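Presented below are the structures under discussion, each in the form of structure tokens.
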Structure 1
Amino acid sequence: MSTVTNRSVYATVRQQFDKAADLMNLDPPIRKILSKTTNEIVVNFPVKMDNGNIEMFTGYRVQHNNVLGPYKGGLRYHPSVDIDEVRALATWMTWKCAIAGLPLGGAKGGIQIDPRKYSQSEIERITRRFTFALGSNIGPEYDIPAPDVNTNAQIMAWILDTYLQMMPPQERNRSTHVVTGKPIQSGGSVGREKATGQGVVYVIEMWAQDNAVDLSEITYCVQGFGNVGSWAARLMKMHGARLVAVEDATGAIHNPEGIDPDDLTAYVQEYGGLAGYPQGQPVDHPTFLSTTADIFVPAALENQITAQTAPLLNVRLVVEGANGPTDIEGDAILQQRGIELLPDILCNAGGVIVSYFEWLQNKRSEYWDLDEVDHKLHKKMRAAYASVRDTAHEYSTDLRTAAYIVALTRLEKVYKERGIFP
């Protein structure tokens, strides 16, 4: 897979924001507020390694805006994590929650590490020490982390346990919603693991309905075969759609006859990547991007569709499963070429929507079954898609700018109602 370019991800966010704010004539004082993050927390903390040595780690938590409700956003463990990336991701979370109609604000965080270089016990100690370092900067009614790149339910369970140990005993059972994406037995929600991929597929279904496309006849490619990419592929399989090419950090494969997403998922879980998968022909990165298909789902890292790679795509529709996979130049090229794009802050909102459902279940001491979770998710995604589509028509603009306008309109309304203190 291509490496992330040197372009500032936050610069992309700012340009997207400015385009939408100009088009909708966003109130100038509110524009100033929304163009800045609220809090940026950087923590440096020591952890003892398995060999007895002490290593220092740097962790981040950026809180962009909480006018709609508590800060909400994932934690990622990746070598590329830095303050610029986390600012961008936190800002996108604010827009995403507003588009989805959630009473939540935007935050994001992470640690700059390659988790593959550490043992399970080291990752546990790093996670617990990071949680301790963040202290009261997170909280069940203040800032609620969740899984993201290279983090999972187990890591959320360690954060939960560490946070609860920091609370007075009588407060602990009232604080289990400090993180979402937890294991089911520790207060997690059914449907959370597949939620982001499920949301992606719901949006594809709605687009197909609007464009009279039969999903049983389409082909698609997926970049990134982690949680989002693998679930999107498995759920697309249920429509009879044919997966013809896949790429992850270990390489890319192509099979015009189709790749079985369930079989590939099992292979990746066993071998740690899709390299060597026998049912696909290995191809290089440019060949993968040039694969002829109806839909391309980038579900990896930021800045994958750029001025260099956008001309290679040979698809009708790009569905952004990842955050920020398309930069400004890439966006412009796709528009020039007439390739439709369903933006990340709409497509991958399924994760935060079901995180919100988990948070609600914990607060109410309730447990919803999968049918209820999926039904509520589908309803939220339909409403979000319809508002973005209708706004694109109203302003005669692209769907990404329309999604920003939906978010900014809702935030602007709240600020105008509440006023600015003092």
Structure 2
Amino acid sequence: MEFTVDATTQELMGKLNLFMDECVYPAEVELGLHKPGDFNRPPIMEVLKVEARKRGLWNLFMTHDSRGAGLTNLQYAHLAEITGRSPFLAPEALNCSAPDTGNMEVLAQFGRADQQEQWLTPLLEGKIRSAFVMTEPAVASSDANNIQMLIERDGDEFVINGRKWWSTGAMSPKCEILIVMGKTDPNGERHKQQSMVLVPMNTPGVELVRPLSVFGYDDGEHGGHAEINFDNVRVPASNLIGEVGSGFAIAQARLGAGRIHHCMRAIGMAERALELMCKRALTRTAFGKPLSDQGVIHDWIGRSRVQIEAVRLLTLKAAWLMDTVGNKEAHTEIQAIKVAAPEMALWVIDRAIQAHGGAGVSQVTPLAHLWASARTLRIVDGPDDVHISSLAKHELRKYK
């Protein structure tokens, strides 16, 4: 394994760190004044986007593709970590925020030329946003085979009926396209029952039922999350992505790189929390001496560094394997980091909150919001328990 940071990545890291210091961290003040539930992004976001493009920090996420920066997963991993230090501004400012990143990768890999021209191009330019629509309220959607939404062929159209929720991105006023996953063949082979279709947001029958909050936060940086009802929604059959029955495979391809992004950003979140904890310890006195002299604080800081370094190495290994042998061969490592990174980030952020006392659970610091975001990572893209069970089965097979 080769984890040496190459010259290209070092240059981009330097540019990105400077962008964070000069533009992103100062903009967090304006974000803190933004009204919750208003899914219009704060005005500073467009300013940040213009500046990021000017500095060559745009679409860095799209690996191995001429439409992006042409980086490998390992190269982008280092940059994703930096954006994780301010996850509510930085990824979006670079046009590298979910769900658009995953949706753009789906369109780039599986979309036809006309679909790419209509939807991928404006997404890459940051002119519109998108939503990924898979999870359903009535079934355990961690197993995509449970999905019940019907996508039925009727002549030259598909008719869509069902209810979805946690449709990330759908609350954004800039959301113009939905990637919807449902069943086109309920009685078919287990992993070939599902398909994905493109549904323009303004299609008749698409009803936004309500926004869903995350521990009280609106997740506006992701375009919010919506519960959506589809009532006899009709789209042209040409809106199919890939082939009929390929939805499950496309979803798995979409999740691989996304998990690397999530985990590296979680490491960035933990680094930010550790930084805040250290600064707090050096400037706060309790029981007659600085917090930095308290043994328990030493334990929190020392263990935080150990855990961050361990998870970073595991995540970089997964990224390296994806680049060298492919996502399928890196499956075990991808599952492992999906469990390890959120657990680590939660532990570090929790200790940072404890060191800050009342300030840690308020809007005075980003810690409470960071904790809420890290906690959701134990559910999104497959719950921890599913990944742990799969890892255990993989281990047991070695001894059968």
Distance in nm of label points 7 Å out along Cα→Cβ at positions 39 and 255 was computed and gave 4.9; which structure, 1, 2, did it come from? 1
Thinking only about distance in nm of label points 7 Å out along Cα→Cβ at positions 7 and 311, which of 1, 2 has the largest value? 2
Assign the value 15, 38, 38, 9, 0, calculated as P(r) over Cα pairs in 10 Å bins from 0, in percent, for residues 167-262 alone, to the correct structure from 1, 2. 2
Starting from the value 13.1, 36: which structure in 1, 2 was Rg and Dmax of the Cα atoms in Å, for residues 87-142 alone calculated from? 2
Among 1, 2, which structure scores highest (criterion: distance in nm of label points 7 Å out along Cα→Cβ at positions 135 and 207): 1
Comparing 1, 2 on distance in nm of label points 7 Å out along Cα→Cβ at positions 31 and 351, the highest sits with 1
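The numbers here are math on the coordinates, done by the rules we state, and not lab data. Please read these numbers as outputs of a predicted model, since none were measured by experiment. Cβ atoms are built from the backbone, for glycine too; each structure is taken alone.
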